[in-house]
Structure P
Amino acid sequence: MSQPLYLAVGSLNREAPYFQGARGEGLTIFAFDEDRLEWTRLANTSTIDNPTFLSVDAASGVVYANSEVFGWHEGTVSAFRFSPATKALTYLNKQPTLGSIAAHNMVSRDRRFVLVANYAMGGEGQDQSVALFPIRQDGCLAPASASVRLDGPLGPVADRQERPHAHMVSEVPEGGAVLVADLGLDQLVEYTLSIDGTLVQSASVALPAGAGPRHIAQHANGRFVYVSNELDSTVSFVLRGAGNMSLVQTLSTIRPGVESHGADIHLSPEGRFLYCSNRGEDSIACFMVDQATGQLTLQDIIPSGGRTPRNFALTPSGRHVLVANQNGDAIVIFRRNKETGALVDSGKRIEIGTPVCVRPFSL
């Protein structure tokens, strides 16, 4: 019998000038029956502000949630433990992220650290791009043990690339290093992650000027890296080697003449298909991945089923794609054909105000 599947959902509950409303409820956990496409709301807490990105340590049931609040000099990352037995979320603790507009976080594969990417506005305070937090045995976060600030030549889009803007941090499949996408610098940067929790830059690659790198998807082979570019709605394929990275290909993720912004990106579990979401066109682009070369071929672009698909996720089985349409106030469920990669709207919607992150997990 397969393990029960849960969904951790973050939704906006605090206004910001760059959001179009905040009708959400904070952090919510659903039980999700993938066979019947049914769900049950199990737990919720509104004691966290704007949990715009979540990671889950499935071994401990701890959800790590960023708070992205406009006007704060530092964001926060909070730890909550979810118990299926009691159907409750229990607050553990939180830490300041050493930078403003905490945009993304991840749990390291060895479960020893949470890393946070700070998008950052202005330049006050500690103003760090990436901060690393040790995880204590009880799931709580210790204060940051290391941090780095990205720097370099800025991109040409003056109103969006006025400074470095780290948008995502992603551990490489073999471990021991992380990749950071920086929207302000038009760069993908690699840092080695040592056993004692230090970060040292080991490689970088420039992406097209004005692209605005946002999110990263990595093939299991560790060589193929794909970047969703926010500012020009493109996807870039980067070939990663030992201590070096090279840009191979950049393709549009939208139809010609459409005003849009790239958002999230994910590979299918077997690595044969890549999906990118677009806010404005409100679509999901599907690409086929050449398993020998890594190069992409556009298969289709379909409606996301709502407005502003900021985030989406594939279920671990690869059978479904869950699209968090921020301004559509719903998570739209798509059936996925594993052979062709095609997505079909199931007609099912998990209604929730301003959803901005959905993370499937099993315990």
Structure Q
Amino acid sequence: MEAVVLKPGLHRVLKGSPWVYRTEIEQSGVEPGVVVAVKTRGGRILGQGFYNPRSMIAVRMVRWGAHGVVDNRFFQDRVRAAVAWRRDLAPGRDAYRVIYSEADGIPGLIVDKYGSMLVVQVTSLGLLAFMDGIVEALVSLLGPEGIYELGDLSVRDREGLSRQDRLLYGQLIPRVEIHEHGVRMVVDLAGGQKTGHFLDQYANRGKVGELSPCREVFDAFCHTGGFGLVASTHGARSVVGIDSDALAIARAASNADLNANTMRGPVDFVTENAFDWLRRESEKGPQYDLGILDPPAFTKSKMSVPGALKGYKEINLRGLRLIRPKGYLVTSSCSYHISEGDFINVVQSAAYDARRTVRLVDIRGQGPDHPVLPALPESRYLKCLVLAVD
């Protein structure tokens, strides 16, 4: 087996992180995309991983220790373990994350289940040699009608992977109905954001449902309406959802039609820039009893964190001004470069400027089907705060 050697230093991989950065490795002539042994300069083998010097993360560890083989059977066992965990963690659900990359020991692989379809994203060159075995395991364990790969991703450029969507198995069912907290939703697998739906917010949508009875609700950055529809189904007096994506709003309205018999009050979805809506409506004073802020990531690099913090402060200030006393604001950040502490500080600063007193009654994150590796803080990206507003 080819090997790469670590430079001297206190590297994260020595404490269990699955990432080895390009700057931490001695000069190597190993070809991209192969499995390598990772050694210290003293000759100790830490484990094996996918090697790709094109990426800043040059090695993604897949196996620890000096012994063992990384082959199709190895990854099929990893798939089997991930599926078994999800049966414990997501019982009764027809949509959930099956495999979450490093957190399930298969770096660069995302697999989401939507009814009878699986959607796959591959972002590691080293995985290509093992995908046939992984697909075989997924078919055997989950029996999907189809497995569809979303491959038109910019991150694949850095790995030297081609960008194309393709069918890996069976047939493509482009739109699949799923069920969440009593809500029916149709997910567009080929044309939606991420893999079609924001599965990481599943439990937080359930929390919103608990808070919704008899409340007037706004849902900013609503995408296809998940939070708002759960709120309405669980007894909200009214719901307004706002998003700049006209196609997402059209899907949200269609999802509302699917649930017309179970919604408790009027639901209105509006195509508008959520920043503009929040700014305009907040000037009118408190109008809602429950607000949801679930924006896309405001930063994907450390360099742009200051600007992102300004954006989070702005939407939270405006959102708080819209909440009546004894109401709630549920606010999220999916930017992993924004720490939980920084996010809480931004919300407090927004509350001070909005002249509102808030109490943090719940700190939440991504659901258990998106597990976190303690040695890889980057795997915990979603922060969700539930604020009681006075």
Structure R
Amino acid sequence: MARSLRALFAAGLLAATGLTALTLAGPAQADTLICDQYGATTVGGRYIAMNNRWGTSAEQCINVTASGFTITRQQGTGSTSGAPVSYPAVYFGCHYTRCSPGTNLPIRVDAISSATSSISYNFVSGATYNASYDIWLDPSPKTDGVNAQEIMIWFNRQGNIQPIGSRVGTATVGGRSWEVWQGSNGSNAVVSYVAPSPISSWNFSVLDFITDVKNRGAITSSWYLTSIQAGFEPWIGGAGLAVNSFAATVNGGGTVPSTSSTPSSPPTGTAACRVTYATNVWNTGFTANVTLANTGNSAVNGWALNFTLPSGQSVTGSWNAALSGTSGAITARNAGHNGAIPAGGSTTFGFQGTYGGTFTAPTTFTLNGTACTRA
């Protein structure tokens, strides 16, 4: 089955050296109805729910709750020999320039010590759909556009539909048996794991599926995990389908091989780091210039720096990095030109913001999941 590329979100990034506007909606405090084609909002201050009606002009609406979403209306109709009409989902990580608040993705596969998730679905009868859990990976720490490798876990399949490509066998992953399909939709490679019977809820290791795909030769340990998503691909109908709850956690601390030219330098995992946080403060505004130094003995290839802004502070724009979140937990990710930091090297980015009350600086910073020292 060929499937069209999921369409781009309307929001885009400005040039990396220019001021980047932040447009992510604030956390949903009460149920939020979204009918816009690519409308999205945050869930629980940690995830993003998206309508993502990419394959039809017919109306689709989702009701976003404190822990997930429900499809309340889905009027599109897709051919069962072709692509679905949409992918409403909730996700952790980065998807077409939108990154969930405080996420540490993208992160290199070999820098991951654990990646776990839990999901609870509500299924309906009389519709044609799959309950699709997506894991996206790319050779670069990509935060925009389509990634090179998609892993699809089909928790439920209703109707005469099948995954992309062809069936290549079976596998046991996470203690369960799966049909395995492999192919390409023309834009990215896909490995699909199809449950022989519906799974309505599960706590599992995302890393188990990534490892299986790596063992098939589809990716390597130097690739990046960019997002973890759970939702539905409806072909016909789908009102009442719901992600009741979703959670995902990715921890760093894995072993990244050293790229040092000195043979005696052993791998040290995520490089040690030092952060210099210089500010210019006035009235109710400020700028922060952040220097991130790699004090370890192995190179950093792609970085995500996590920190928490003190209460009352809010980001209004940034340069030389893409920031997710506007207050509280913030993640700064490298731009295209400054993702590699050699051992002993450094890079600099900055942002502008507003504040109320007494101005103070963040106290802790973590690089790809590892704590940094303050200069």
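What follows draws every value from the coordinates through simple rules; no lab data is involved. Here the structure is a predicted model, which means the values were calculated and not measured. Cβ atoms are built from the backbone, for glycine too; each structure is taken alone.
So the values come out like this:
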quantity: Which of P, Q, R yields 25, 21, 13 [semi-axes √(5λ) of the Cα gyration tensor in Å, for residues 167-334 alone, calculated]; calculated: Q
quantity: Label whose coordinates, when Cα extents along the principal axes in Å is calculated, return 50, 45, 40 (choices P, Q, R); calculated: P
quantity: Highest-scoring label, criterion being FRET efficiency 1/(1 + (r/R0)^6) of positions 215 and 351 (r between Cβ atoms, R0 = 25 Å, to 0.05), among P, Q, R; calculated: Q
